[in-house]
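Visitor: Next up: some structures, all given as structure tokens.
What follows draws every value from the coordinates through simple rules; no lab data is involved. Values in this document were obtained by computation on a predicted structure and should not be read as measured data. Cβ atoms are built from the backbone, for glycine too; each structure is taken alone.
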Structure 1
Amino acid sequence: MKKISESLNDIVKENPFLGYGLNNHLFNLSNLTRFLKPLIEVRTKKSVTEASVLMSLSRLARSKAKTRKDNFKINNLTVHYNLFSATFIKSEKNQAFVNKIYSLAHEKNSYLTISYGQGEITIIADEFYLPLVRKEKISEPKSLKPDLVSMGVQFSPDYAVAPGFIFYLMAQIALQNINICEVSSTFTELIFYLHKSDAKIAFETLSLLLK
């Protein structure tokens with residue numbers, strides 16, 4: 001039978017926003033206690049008092065506060081406008097089209113990202129290539145998103161193995177009620193693709209993390 005503290009720790013680990021809220025003192029602990037009490041009773045298989053849950057929650061909140069990731073900083077932030085994304089079913093014809101876009105982008109040294117899933121291919125490219133997507137006799141894209149902006153976050157290699165770092169970056173954008181349309185990454189760079197209407201506030205938010 002699990003203890004209250006063990007069950008509480010498990011719940012917080014499984015819910016990143018709970019951990020983020022505790023880290024940053026965003027919760028009224030009494031209200032959160034009443035919300036978590038029935039969840040803890042399911043895990044401990046016994047009735048528990050609000051006082052005992054609140055005590056464990058207070059200890060956990062203090063522990064989280066000591067390990068806040070306020071020291072997370074980024075090295076650089078770059079923005080690229082006038083992009084679009086298109087997602088196609090993975091097929092021989094669509095692959096040939098993506099290869100064509102790749103050759104043109106390489107020749108012109110223009111923006112291009114290609115992501116492969118199990119059954120889909122997504123390209124993110126300069127809007128210059130958008131008429132080509134509509135002109136070529138290929139299958140209709142499953143998704144076509146114009147007016148995108150890339151927000152490239154460059155960071156220290158140390159953060160590549162830091163638990164919670166990527167979530168921390170995404171939380172900054174999510175808390176501004178900004179939709180992340182696409183994401184791509186390399187070893188020390190995370191790129192968010194957003195609608196151009198969200199670019200200004202996203203840039204100003206992430207700029208607060210610059211060294």
Structure 2
Amino acid sequence: MANKMNVLLINGSPNKEGCTYTALGVVAEELKNAGVETDLIWVGNKPVSGCIACLSCKKSDSGRCAIDGDGVNDALRLAEKADGFVFGSPVHYASVCGAMASFLDRMFFAGKGEYFALKPGAAVVSCRRSGGSAAVDRLNKYFTISQMPVVSSYYWNVVHGNRPDELLQDLEGVALLRTLGRNIAYMLRCIKAGRTSGVCLPESVPRARTNFIR
């Protein structure tokens with residue numbers, strides 16, 4: 001099919017094919033069933049640098065991070081062409097894992113606005129017991145600062161289990177992830193239909209940067 005839509009999935013877990021991977025796979029399967037292609041990036045289990053505020057990405061307007069070799073720039077190359085995003089992370093101390101936070105901090109700061117703006121985004125979190133909604137909130141903040149529609153399901157996108165086989169026994173969690181995948185596909189189709197019908201993207205408002213020092 002020509003002009004197939006594509007969603008970029010990022011697995012932030014240090015375990016390559018653990019619970020987070022399994023959760024993302026449920027979403028990806030629903031996207032595939034709807035005719036949406038997916039790319040999957042694993043952040044990995046090697047150190048990921050946080051942003052060092054060198055501002056090289058802004059000075060060059062390259063849309064790439066000056067720190068190379070840990071997957072961030074690979075993700076940005078895919079983000080440029082992606083129609084939507086799903087970020088997955090395990091829960092570490094009631095938040096996303098540290099490598100995922102560092103990865104996304106640099107990815108969103110270095111990437112150009114058009115890589116993300118008005119493209120749907122969804123968060124998926126796996127946890128043993130609790131902290132899931134706080135981690136989802138952390139991931140959603142990357143979307144809401146980037147003009148991205150946040151796609152939801154009928155409950156927070158959290159699944160429970162200590163191993164992939166346990167996660168798949170969380171029948172409610174699996175069902176809500178399947179719903180999430182279908183909702184992402186629906187939103188992508190709506191956006192595509194709007195563009196086909198001549199609905200233009202909103203005109204940007206000039207940005208004003210202020211602080212509260214008097």
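Visitor: From 1, 2, which structure was distance in nm of label points 7 Å out along Cα→Cβ at positions 22 and 62 = 1.4 calculated on?
Guide: Answer by label: 1.
Visitor: Related question: State the single structure among 1, 2 that was used to calculate Rg and Dmax of the Cα atoms in Å, for residues 46-117 alone, giving 12.3, 36.
Guide: Only structure 2 yields this read-out.
Visitor: With percent of Cα pairs over 22 Å apart coming out at 61, pick the structure among 1, 2 it was computed from.
Guide: It must be structure 1, since only it matches.
Visitor: Then there is this: Please state which of the structures 1, 2 yields 3.0 when distance in nm of label points 7 Å out along Cα→Cβ at positions 110 and 134 is computed from it.
Guide: It must be structure 2, since only it matches.
Visitor: Compute distance in nm of label points 7 Å out along Cα→Cβ at positions 126 and 198 for each of 1, 2 and report the one that scores greatest.
Guide: For this comparison of distance in nm of label points 7 Å out along Cα→Cβ at positions 126 and 198, the top structure is 2.
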